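J.: The structures considered in this document are given below.
What follows is calculated from the coordinates using simple rules that are stated; it is not laboratory data. Computed from a predicted model, the values in this text were never measured in an experiment. Cβ atoms are built from the backbone, for glycine too; each structure is taken alone.
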Structure P
């Protein structure tokens, strides 16, 4: 198993514990493109990162939000009261890879500033309208991470 965040889909990864996520990743691996799956008609991207505790490569499909070569990773967890686990991973290890379609981009993650979040939040909601509903379900402000070229 590789510990490189730029690992390719053919390399070994820990299986995702969530069945529907695991199935999405399996389909992306089989087809070689993120365009083979969607969530409610919206496209996804795949983040490959290093686990904060395990040090092992982890992958998670997220909604595709991109503007001028910068991507946004929205830590919505469906409006749950806590952040998704992957947030700890990218805070601890911000260098990651995004697969968008068949392309792989080496990027660095950082939390958007309040001013940047104001700009990016409407883009996120435009890409996946359910984000607006998720925000109403939780008292936390849903974090938006910007994924920028290294």
Structure Q
């Protein structure tokens, strides 16, 4: 399936948000109890693990673009057995947790923007997947979009 303007737009915006997250402009600090701040590193680690495991499970099907790869295969086992977009889920869990750990309201705002982007990117991706894989709409009915905020 041919990539469209939307593919490049979503990936470019995602890259900009990732760079923005790393940059961490310091304008407000969250007021979070110290113990929550320190414990938040655990879900951050879990989020990174989810991303890496999901990438390994996709194997040759991995692509930063929402349009599925030519001759790809629909993966519905592993973490995909529980959620339709575990990579996006892991990124969100990690980013929100790092925002709390670093006490950064700015990073939390970028995390919210990433959630909005991932929602629309995944919606477009699912439209494309439904065109290639007829069983995708049934799979979609039985799995949450993300682990959080679905």
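J.: Quick check on the output: 4.4 is distance in nm of label points 7 Å out along Cα→Cβ at positions 32 and 136, derived from one of P, Q. Which one produced it?
T.: Only one of P, Q returns 4.4 for distance in nm of label points 7 Å out along Cα→Cβ at positions 32 and 136, namely P.
J.: When helix-only ellipticity at 222 nm (-39500 (n - 2.57) for each DSSP H run of 4 or more, over all residues; to 500) is computed for each of P, Q, which one produces -8000?
T.: Only one of P, Q returns -8000 for helix-only ellipticity at 222 nm (-39500 (n - 2.57) for each DSSP H run of 4 or more, over all residues; to 500), namely P.
J.: Moving on to the next point. Have a look at P, Q and say which one yields 25 for relative contact order in percent (Cα under 8 Å, 6 or more apart), as calculated.
T.: P
J.: Right, something else. Where does the value 38, 31, 30 come from, among P, Q, when Cα extents along the principal axes in Å is the thing being computed?
T.: P
J.: Quick check for you: by mean count of other Cβ atoms within 10 Å over residues 88-95, which of P, Q is greatest?
T.: Max of mean count of other Cβ atoms within 10 Å over residues 88-95: Q.
J.: Here mean count of other Cβ atoms within 10 Å over residues 24-31 was calculated and came to 11.5; which of the structures P, Q was it taken from?
T.: The read-out comes from structure Q.
J.: Out of P, Q, which has the highest value for distance in nm of label points 7 Å out along Cα→Cβ at positions 64 and 96?
T.: Q
J.: Which one of P, Q has mean count of other Cβ atoms within 10 Å over residues 72-79, as calculated from the coordinates, equal to 20.2?
T.: Attributed to the structure labelled P.
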